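These notes open a run of structures that come right after.
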Structure I
Amino acid sequence: MPPDPTPLLEPRSIAVVGANDRPGSYGDIVLRNLARASFEGAVWGVNPRRAVVHGRPCVPSVADLPEPVDAVVVAIPAAGVPSVIRDAVVRGCGGAVVISAGFGEIASGRELERELREVALSGNLPVCGPNGNGIFAVGARAPMWGDSVAPLEPGGVAMISQSGNVAVNALGSRRGIRYHTVLSTGNQTVLDASDWLEAVSERDGVRSVAMFLEEDGDGERFARALAGCIDRGVRVAVLKVGASAAGARAASAHTGALAGDQRVFRALVEESGGAWAQDPHELLELARVLAEPRARPRGDGGLAILTCSGGDSGIAADEAARLGAELPALSAGTREQLTELLPDAATIANPLDYTAVIWGDTERLRRITIAVGADPAIDQLLVLYDHPQDLAPEAAATWAAVRAGIVAGAAEAKAATLVASTLPDLVDDEASGELADRGVPAIAGLRTALTCAQALRVGSASPHRLREIASAAGGRGQRPRAPATGPDGDGWIDEIDTKELLRGAGIVVPEGRVVTSEDECAAVVDELGGPVALKLASPSLRDKTDLDALRLDLRDGDEASAAYRELSASPVANGARMLVERMVPAGVELLVAARGDAIVPALVIGLGGIWTEALDDVAIVPLPADADRVEDAIRSLRGAAALAGGRGREPADLRSAATLAAAVGSLLLERGLDLLELNPVVAHREGCVALDALGRRAATPEPAPAVPAPTESSRVRRTNARGLS
């Protein structure tokens, strides 16, 4: 179990190591932040050359503190940090926030980071950082933060960021988000983002978590943390950048191109009911709306959009169509009510353009909102409201009247209500906070608002399912390993041995034989009866079509002998075996694959054959997955209609395809493979057959590095303002 970071998230006393009053230094910034936020607990400085800093008493070292503190904020050069952590352990402190840089993000600091980690773990001391901005526990009024921050009003949104700058920008943006905790994980030397997610989601008052991630991390721990969030009703929004080494290994098969690390990570997040963000702006807006339970639709209807502009109405309709957001037609009863409320110039439709003629009419806006929200087809309202900056006092009163009408209508409407500006900057911090206090999130930007509306429609997920996924991710090291063919030691398994694994799992493959001569090849063709396929098989042959390593539709022994001679003379035949297989009738071709080397094992299903990557139409399901879950995934494909037949083609056996795919996922887990790819699988009216297959063993786990390798986007913090004065 990782150390419990509760003292850092709810600190009652703080010591600042490196306390000084030199403007711009971390020690100075942290002390000023605490004073500005009116932190009520005890604060000590630690500086052997000062007795008092900013009116706070100073002691020479952490060991000299008059009592153990909950949080030790460390802002001194890297070389001195491990000894501070050791003193914190001995003194019995609750944890440490290490703002200092100069550790694993640079080669010369990796030994220091290893030492820091060992000391902290030996004393079960939770550490945030190093090389991060720290923790702002807003409810505790404790900004243990390496950049100047203003006091904030607490709320239900937490943020966990592997980038300090993303978190700094989130705190600096003016959008009226009420934060509970903002946390910059830095190098994650002791606790990683999954540990922080679990801890933060357990805090009273947290209703959503925004996560900015630069690396995959440990899939088992992340899945278990997500399960805990589901248990506690905490919604999660994730923005992830970068790709792991696992994606590079898988890229030499079709699966790597179609289901890279990012897609598997996203599938895991969405399996948990989480929202996937495309940029930091969207991440924060998603977290904002997910934190408000009153914003979640309570029925099974659709979205209605209300605006005072015909242009905005058209734009909103187009954006909704692009995102697949349903805008149901309003009922006759609703249209009748609106006719009485709206001026003649209004367009009674969905989106509803109520015109600027009634702008500022609080009561009429209230009644319009109630009427549309009561429509049987509507369970979600999006009201467009733009708030320009620096409004004149008389104009501000009109805008306030509009807000009052929206708030009053939302309080009585049956549909959940959101407010959005058309442009991201047409928001006002104070006005957004006012709406949020009434349970109406105000979202910056129309396109983002529609994304948020869609995210709110996602139903609750199963914590049991997430724990099953976590167990599958954590149990791979104990599985028996499959044998590999070939002397290169790269783990690839050729088609022949892969199909033996499939047969053992009850997965149907074509009848075939391995042959070693022309005569044997001709005899097998006569035995099987034409037509047959002749293939070269070796661990290095992973795309036979591109390498011209197969011959199809061979009808007799003479054709087979000639094909055997051609393939034997091929430059790619060195070390390869020759496989003869009976060809099967044409059908719908699918790709069915399972990956074990991403953040969690996952199943990949899509339209297959030579068009696999061009079509880029796949569904990804974290493992384990039964046939029912897989069948739902297949039906979600854009090309799912191809399985239904039509235009003279017979329908495919969808249930058989789902059963085969589920068996592939189970086989991957049972045998401890990194990859099992069947492409194509031919689906007929009755049954499925795997025509081609390859596999890859899981690489032998290497000892975990003492210091995490830095990610490309890790930033080395400024170094010109550190140290003691």
Structure II
Amino acid sequence: MRLKFDSLASHDITYVGIIQTARASGLTEFPMPYLLTNCHNSLCAVGGTINEDDHKFALSAAHKFGGIYVPANLGNIHSLNRELMAGAGKMILGSDSHTRYGALGCMAVGEGGGELAKQLLGRTYDFARPETIAVYLTGAPKPGVGPHDVALSIVGAVYKNAYVKNKVMEFVGPGIHGLSAEYRNAIDVMTTETTCWSSIWMTDDKIRAYYANVGRPGDYHEVRPADVAYYDGCVYIDLSTIECTIAMPMHPSNTYTIRELKENAADILHDTEVAMNAQIKGASFDLMSKLLPDGSIITDQGEIAGCAGGTFDGIMAAADILRGRSTGNGAFSLSIYPGSMPAYAALVRNGAVADLVTAGVIMRECFCGPCFGAGDCPANGEFSIRHTTRNFPNREGSKPDEGQMAAAALMDSRSIAATAANGGKLTAATELDVEYTEPVYEFDGGIYEKRVYNGWGNPEPEHELKFGPNIKDWPAMPSMSDDMLVKICSYIDDPVTTTDELIPSGETSSYRSNPERLSEFALFKRDPEYVGRSKVMRAYDRERIASGKVADEVLAVYDALRKFGLEIDPAGTNIGSTIFANMPGDGSAREQAASCQRVMGASANFAKQYATKRYRSNCINWGMVPFLVNYPELLELGDYIFVPDIRNAVLENREEIRAYCVKPDGRVLPFITTTGPLTRDERQIIADGCLINYYKYH
């Protein structure tokens, strides 16, 4: 499939790099509506002026190229897209991995910035037709069971067996009709954690009413399968059987019902603690200390936030639970971040905010920080429960490399509120007797009209872009040489490596408009030595290009290869770094997980498989070969890998590529690798060295 989307969306961690890539490739105006939101670096708490400088850059770009600019803290990217941009039968491409609006009949995809740059330049998104999995819903949730309980149950069932990986999840069945639009939205946004490619739902009168409420009745259309429909698989869910659920650290798929956890607390806490401490370097976490003598489990902090938890319905349910109750004056605290200012205003008008704050809740701004590690970081050793999308290592903001360690579990807003009402002792919402009021969300579109700049269709070519001192151009990337020599500068044997480990989130986000500076943080929490090792290889190649001199270490590798019988052309061989990981790229869509390696001199990744299509695409768009290996035990940290005739092998998309591993003692071990299928454009992008070069040369 060669796709063009109806609109694009980015936030203030990604839009500068995307626009800079497109500018370097010939961008003159945005060819489709492009929503530029400010919900990640919006607090401007780290790095001086650089975050607000990015916001002003985006506003100037909206004027110059005809974009839509949303000021900081007016809403998070996905709440904004639901209320402003989604339409049944439309498709949206976003540079955030949780770009999912399927519950509204709008198919949405989260990708790295390179794919958005292609759309801005009038090119297509190329993807083999995905398989489709029916998610068949029946029954109705029990009172107190929320959308996160349903979503986490799905993630727990399908993530580890890759049942829906890179496929479309199509939600069908009679159980859909009993769910509110916001309940569906909060389930849908979590489909990202299954590693599916996208999602789509049947629409009905409740979705019709949603579009009418947000002032866009014309964007409603009926979306449903044919009377007889064929699928590549099915996930069957009886909603009446879903219980209040928790995803323990450090992945949304590490799920248990809260009942199961409480009944087997010692065993589950112990096993989770062991797994956590095996995964984290530099600190340890004492999860067993959260088990009290009476058998209850104590938590230290609650967060209800963003596109998953900050919905009107989710916050309203928390208010119903906490009305007349107290979060207590102990260590436990609860903060709530609404998804959008119209939702916040509606909650103020109906009195829910008053109910919450009088119970002890802290109301925050519209901000995505609790989801990626930049908001309300708990204290060292604390255990946070969060209605957010992810609980990867350090997503709660701790820094184990500095001896700090905290942890987060995912729960629905209802059970978080119930836990708050119980002084922080883990409590399922179904354990409380609560009357849920379920008021109608009275959307006020004037809040957006007064602040959002909409320049779509009216570019101002003479408008000057406003650059801050931290906004830098992408550095030059070399084209692929005939042969390749790379050194393994990080070897990660974890089952899965997240994008957070490849380029940590949190305060590093402030430097994402400066490729060189941000690249200094590559892998620094997972492998602090990676940057230093990779810099050495980058220096070797720069010296080779500048003077023709080849470093002694590299000459020794060439000597070993010649003794093995291979011909070597040092002038025609780029020298670079690489990493090995069993399955890299789970999680965020942000391209910096790949681009930072590239800026540091990387030429490739080696993996048994790639966790997501979007991370593999990020590698390709930054000119890194996505090698696949069947026998990773052959490779070790510090090995060199020589791949002769790599340029032709990529351009021809050979099914097998011969490579040679050179050990520190001079042994040469040949092996077979592959890139998997590559489209014609992907082959040329890798050969040209990156997407920017590709557009420059073609």
Structure III
Amino acid sequence: MTVELKQQDNVAILWINNPPVNALSHQVRMGLKLGLDFATGAGARAIVIAGQGGTFIAGADIKEFGKPPKEPMLGELIDLIEACSLPVVAAIEGNTLGGGLEVALGCHYRITSASARMGLPEVSLGILPGAGGTQRLPRLIDAAEALTIVTSGTPINAEKAMAIGLVDEIAEGDCLDAAVALANKIADQPFEDKRLSSRTLSRSADTDKLFAEAEAAIIKRARGAIAPVKAAECVKAAFELPYLEGIAKERATFMELVISDQSKALRHIFFAERAAAKPPSDVSGKPHEVNSVGIIGGGTMGGGIAMTFAEAGIPVTIIEMSEEASKRGIAVMEKNWQRSAARGRISKDDVANRMALVSGSTSYDDLKDTDLIIEAVFETMAIKKEVFAKIDAVAKPDAVLASNTSYLDINEIAASTSRPRDVLGMHYFSPANIMRLLEIVRAKETGDDTLLTALAIAKRTRKNAVVAGVCHGFIGNRMLTPYARQAGLLLLEGASPEQIDNALTKFGFAMGVFSVGDLAGLDIGYKSRRDRKLEPHEVKVSLIADRLVEAGHLGQKSGSGYYSYNKETRAKSENPEATKVINEVREELQITPRNIEDKEIIERTQYSLINEGAHILGEHIAQRASDIDVVYIHGYGYPRWRGGPMHYGDNVGLKSVAAAVTRFAEGDGALFWKPAPLLLELAENEMSFADYDRQNR
């Protein structure tokens, strides 16, 4: 039974049992409806709704996504709870999200465990609360708080919920016992005013000002996503319309959003993240336990990786070349955590606890008992091989040895050790303690247990893991090359840095390609190009960037790059010197600038990603097209509401993408475009990348 009825002290307990998280399946909804009917006729004085397994209700049942709905609908059930003739108490534990919180809002009282988290994350799926959440919540708490919860999708903790009036009590001890005690306490008290739908809200000059300011902020933050804006409109409707009319608006808006391309894209990436975290189908066995981690290199990347493990409660030893360098790296970590504490994101105790897990050393011998060792040194094969030889000499049998390389051949690194089955790539993205993506690179001889250990530790450290095969740049950086190349060519042909970046931000990126280059430092790419032999056509594309660096325009760090930067505010503006360099290079290459429309900028940059992604997929470097989408959303700032580059290609239509790529590859374009055989095949057969994924499960 998904809902059991129990009686305790004249209180009827509707006990939800739908593991693992008590999702609101049809059976749960029906069980709650029948339980309400039975409890009201069984002599109970009050009702408690609670969940087994330490969770109240975590939200909708994802197995029902896309299927025809079955009665009772969630909104109908919540109306029945609210209209119940007996007072109903919600015993909130665990993650109470989405429909789970809407059920709690339909109850007359709410009590929570101290560890519970509550929220309405529907906007992350491109929809909004569709069972009264946008109408009941502002009738319970402050309008600004309701707006934040509904439009951000970010959960809040019990302490915050109590402070804003979302819950009536925080339980001391067992939440269910406390809920039963509360139910007995209020059983004979009038509770008509606890029915949130009966409360009337009214507009005022203050609320009008609040919503006007909030709308502007939400539009800016959403960067093209429509669900947060629509959700705010529904919360505002609670102050403008009677309850039932507000509910009607909420429902109509929900139905509008659920069929939108944005919601389809966001649901796609929701499932893509879960698929990417699963081991490849040909992998079996169990992961090793990881109770200690060693990091070789305590610089920006190594320090960020070390922070990731310490934040997960795992002891870390950082190996540096000198004691001074070790102390400096650890001091930077402490400073970063102290900054977070000053902003209220973590406590001072958190800082102390994390620092206690971090130690420094200059001796590889201190890694002899370590379970996982990650190399994070310079991106040079010779140096990495030297480091792995030292690790190989001291590491215990079955220790996992990982390289944080961004581009280099993991097979070659593994072959330089006596234990290639224990070696793989773990490519973190900077800053490693913030960025969610982790590319796990499976080498030719990587053992199943080694790969499973990396996937398990990714989950434990809250990373979105994607398994990749070995090639130059793996998935993400390999695709970045043609993307940046097209931006460079568009610049040569007549577009300005501002136009290209503005087109990309309108598309949904947080930053355009040239702004990102300035932020990272143009000298990084310059040094990389100097370390490898470029083809003549590659030299042509990089001439502008190289000339800027040679003239001292390194990006934000030097105050100018493609843009000029205000020393105090960091605000950017056109850099006349960059414009001069661009014009000089065009003249040198005998290029007459032409007018370029934003449509061409989007097509050439995005289709270059799609085409290279199809190459990667066809070569089996990635397991699924959806894995590529996860990489680009979590590692490269691709707009989540577009679902990633491969999903975007499906949305445009692969026939259109293939036709454009074929056109771009004509004439001199053949130097830069090679249509992917898989893209052409799928287009010819009128298939999508989603079809390809389904066929290859």
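A few comments on the model shown:
- Identity of the structure behind 38 (criterion: percent of Cα pairs over 38 Å apart, for residues 207-582 alone, calculated), options I, II, III: II
- Value -0.33, calculated as log10 I(q)/I(0) by the Debye sum over Cα atoms at q = 0.05 Å⁻¹, assigned to which of I, II, III: I
- Here mean count of other Cβ atoms within 10 Å over residues 575-582 was derived from just one of the structures I, II, III, and that gives 20.6; the source is I.
We did not get these values from a lab; they are worked out from the coordinates using the rules stated. From a predicted model like this one, the values you see are computed outputs, not experimental measurements. Cβ atoms are built from the backbone, for glycine too; each structure is taken alone.
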